[in-house]
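Read through the structures below before going on.
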Structure I
Amino acid sequence: MASEEELRAYLRRAAAELHRTRQRLAAHSEPVVVLGGGCRFPGGVTSPEDLWELVREERETVSLPPAERGWDPEPGLAGGFLTGITDFDPAFFGLGAREGALLDPQQRLLLETSWEALTRSGLDPPALHGSRTAVFVGLTYSDFYDQWRTRVPEADLNALATGSSMSLAAGRLSYTYGFRGPAVTVDTACSSGLVALHQAVSALRNGECDLALVSAAAVLSSPDMFGFSRRQGVLSPDGRCRSFSAGADGWGLAEGAATLVLQRLSDHERGALPALAVVRGSAVNQVGAGPGLTAPTTVSQRQVMEAALASAGLTAADVDLVEGHGTGTALGDAVEVRAVAAAYGAHRPPGSPVLLGSLKSNIGHTQMPGGLGGVLKAALAMRHGLAPRSLHAEAPLAEVDLTSANVRLLDTARPWPEREEGPRRAAVSSFGLSGTNAHVVLEQPPPEVAGRRGGRPVPRYRRARHWPVQSPNPQDGTS
């Protein structure tokens with residue numbers, strides 16, 4: 001029979017193990033803070049503040065391709081374009097002129113927005129050299145390489161290949177800043193950016209890193225994606241995304257880039273850095289065997305929403321607004337609204353509908369960074385207490401009765417719903433053509449940190465044209 005001292009020792013060990021178990025469980029559900037962000041979106045958006053002004057003013061950014069692209073004019077090429085993609089400051093990032101000229105514009109934007117995100121978060125990028133900072137990048141394609149691989153001199157092919165490699169994109173950021181945490185490029189098509197955010201949250205909770213950069217970019221270096229979308233039957237004839245609208249006729253392709261900086265809440269509370277939002281929970285899943293490889297399903301989307309709520313330890317009634325994927329395709333939008341109705345509307349008090357809108361109605365379908373743009377929009381909407389209007393939503397889609405679904409489409413801007421207690425909360429969806437779905441639940445930062453702002457100046461780049469030089473003999477450029 002055990003002695004009294006042995007029993008005490010056993011109880012001490014059991015209590016210690018219980019404490020460690022509770023710590024591990026708490027770590028795996030710990031909230032993560034979005035410190036700040038940097039971005040580029042159509043309409044001259046070069047900062048999160050610019051993005052907020054665009055949605056607050058209910059602007060739309062559809063245009064024809066900039067003349068600098070040199071594309072042959074043809075019907076159906078309207079969309080949301082960035083300007084100045086040929087301009088860059090390679091020296092700022094330690095690159096030579098030739099290497100900078102052969103760097104995919106998407107990776108240029110990752111460099112610029114990551115530096116800006118760090119400085120807006122109150123961080124000094126050089127001081128992070130050697131730190132356990134992770135990088136998760138959402139990228140899917142590089143038509144820049146396809147456009148130039150047979151046109152540049154043979155001596156430029158290696159630099160073109162490394163400058164366009166998606167697998168090297170995350171590593172390029174880690175190399176530039178001297179980070180020592182994980183560096184991973186994520187490709188799930190349109191959901192890549194939000195899936196990258198989910199992976200960053202998991203890495204922080206698992207103790208794999210102390211800080212994380214989440215980036216995504218999409219630049220249409222050629223008109224090829226328009227042809228692909230047209231053949232798929234999902235391209236809007238006039239380049240507009242009429243999200244959740246009766247007039248939805250396809251997505252309007254667009255470009256963009258965004259970077260967010262993430263940190264564990266427990267680490268954030270010990271410092272004095274700003275906070276844009278708190279990630280309470282996130283989830284990723286797959287359609288699996290369904291009606292088609294690229295076809296969405298209501299069941300899988302509902303399940304990923306429910307999983308994110310469970311990860312956050314919240315109920316559907318705790319979330320005020322869903323920033324939807326909302327590509328503006330009749331099939332996809334109906335599937336998504338049914339999922340929102342099942343995951344959110346059905347579990348809220350009658351007469352208290354969840355609000356639904358989409359940034360795509362303003363700027364188009366930016367593809368990989370779309371989910372991160374949605375996070376920025378939702379975070380700023382919570383900060384300003386305004387649910388912005390979703391454009392083209394005056395006549396909602398007819399496939400779902402929104403009133404009985406307890407879902408309210410944001411056909412007009414509305415003050416953020418008043419709550420008796422608790423912070424404002426929003427959720428963001430992103431669904432990939434790959435069938436991979438992502439959903440993130442955000443929360444307004446605590447009052448004691450919500451007012452902090454990053455104090456470091458945004459860099460002044462010395463941009464100039466840096467673009468590949470075509471070989472006088474195109475046959476020199478072979479892959």
Structure II
Amino acid sequence: MFLFRIFSPEASCEVIEADKHSHVFYEAEPDIWTVMIVMKDKELEAVWRTEALRKVLKEIHSLFKMFHGSIRSLLEREPDGRLIRSSLFSFIMDYLKDFLVGKKLHLPSFRDSLQERGTVQMLTVGREAAIEVQSLVKTIEASAGVPTCYSLILFQDLLVSSTLHPEDTINLFTYAILRLSPHAMSPGVRSWSYLRKGSGATHPTVGTVSTSSSSISDVYGSLSTSGTDRNSTFRPLQSGKWARGKDPFLTTDIWGLEDGASSSRTPTAWLQEEKMYLCAYQHKSLTLILLLPVSSISNGEQGITAVKHQVLENASVKILKVEEKLSKGWGGENAYHVAGYRYLLVDGDRHASRASPPGKVTTLTKESLLALNTLREQVDLEKNRAKWDDPHKETNLEVSIRAKNNAWVIARLARGKELYMVLEKANETLLYASDAVEKFSNKYCNGAFSLD
């Protein structure tokens with residue numbers, strides 16, 4: 001649901017609680033609000049976190065804006081709202097398909113408390129590999145033959161390099177994980193990314209969205225409303241629409257076909273108010289995304305074909321070398337597991353996060369995860385309160401809670417970073433838990449959360 005009104009001239013409304021529903025709000029654009037209506041179940045404990053649901057709304061809008069432009073601009077183009085309604089409906093339903101398990105829609109719940117939407121997950125690389133990646137980026141930029149060329153490189157589901165604006169990096173990274181990465185393009189292949197849950201994952205029964213969750217898949221099956229809307233609306237979030245072409249570049253017919261030709265048009269995206277051609281190249285576990293200003297490419301599709309040819313000619317050897325080097329140094333799905341810890345580390349300045357692998361998080365008990373979810377909800381409230389008091393002041397916070405099952409649930413905020421942790425096999429004392437956090441901070445966070 002999208003609303004067009006102002007709730008308060010000073011502070012935005014985030015949630016309204018009713019007997020049977022929670023109404024979660026996010027101001028997507030000035031005076032334009034998105035609303036998520038979540039049904040409550042009296043049989044269940046509080047299983048979702050308001051801020052996590054707001055980040056889902058934010059992600060939907062950010063991805064929509066990247067491909068369609070702002071809601072405001074679409075309304076100005078067609079004030080009757082037909083275009084924006086059809087575009088939003090199909091886009092949101094394609095997005096929600098990844099949350100479907102059978103016929104039920106499963107939102108981020110307490111079991112996702114050690115995840116942070118709206119961040120990128122980085123691959124740690126050694127010095128030699130970093131030099132090779134940097135050399136590859138420079139070669140690509142030189143090969144493009146245009147004044148401005150941006151790139152984003154992923155290995156598996158992790159970010160290796162980006163020359164984009166941070167906000168664009170997050171949005172394009174999210175899209176790549178959802179639709180372009182090797183895992184996204186290989187049905188049935190399990191991914192450790194929280195963004196790739198899909199219908200093949202196993203989820204507990206938690207909160208459902210709007211009317212009846214059993215009708216979501218029925219609604220999804222009847223997306224189009226009229227012939228006009230169907231022809232004018234393209235759906236960049238459709239699953240299974242990307243494939244490897246004859247060369248290593250990925251192809252899709254989502255953007256339609258060239259006029260008078262059978263080949264597909266090159267995808268486009270809006271980055272910082274500028275329309276870009278999006279070219280994705282994939283070699284084994286490496287995905288390379290090039291973004292070229294439409295205004296810089298003469299002859300349209302012919303110009304893009306020429307750029308691709310130059311990139312292949314000049315950078316293909318370097319791409320092979322980088323993929324090989326990253327593969328040799330890759331520690332696998334559990335590369336960032338730390339024995340004895342279940343953690344989430346968020347770097348707000350870099351918009352990045354790192355967490356225990358999902359397979360390790362599933363070993364935690366429900367009591368531990370519920371306690372962590374409650375703790376994070378309280379931290380969110382404290383952060384928002386501090387932001388209104390002084391937007392420029394960093395929030396420093398340390399909270400340790402003993403859960404019902406005697407696990408320690410910990411939150412520390414310092415220097416623009418956040419650390420959330422569950423210690424289920426910790427000693428009885430708070431001192432033991434505090435020492436465990438100190439050791440983790442010193443070894444993996446450069447002492448960012450140390451109390452000294």
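Each of structures I, II was scored by FRET efficiency 1/(1 + (r/R0)^6) of positions 184 and 344 (r between Cβ atoms, R0 = 35 Å, to 0.05); the highest score is held by II. Source structure of the calculated read-out (FRET efficiency 1/(1 + (r/R0)^6) of positions 104 and 240 (r between Cβ atoms, R0 = 25 Å, to 0.05), 0.35) within I, II: I. Given a value of 71, 55, 43 for Cα extents along the principal axes in Å, point me to the structure among I, II it was derived from. The correct label is II.
Each of I, II could give relative contact order in percent (Cα under 8 Å, 6 or more apart), but the derived value 24 comes from I. When mean count of other Cβ atoms within 10 Å over residues 56-63 is worked out for each of I, II, structure II gives the greatest result.
No value in this document is a laboratory result; all are computed from the given coordinates. Bear in mind that the values here come from a model prediction, so they are computed numbers and not experimental data. Cβ atoms are built from the backbone, for glycine too; each structure is taken alone.
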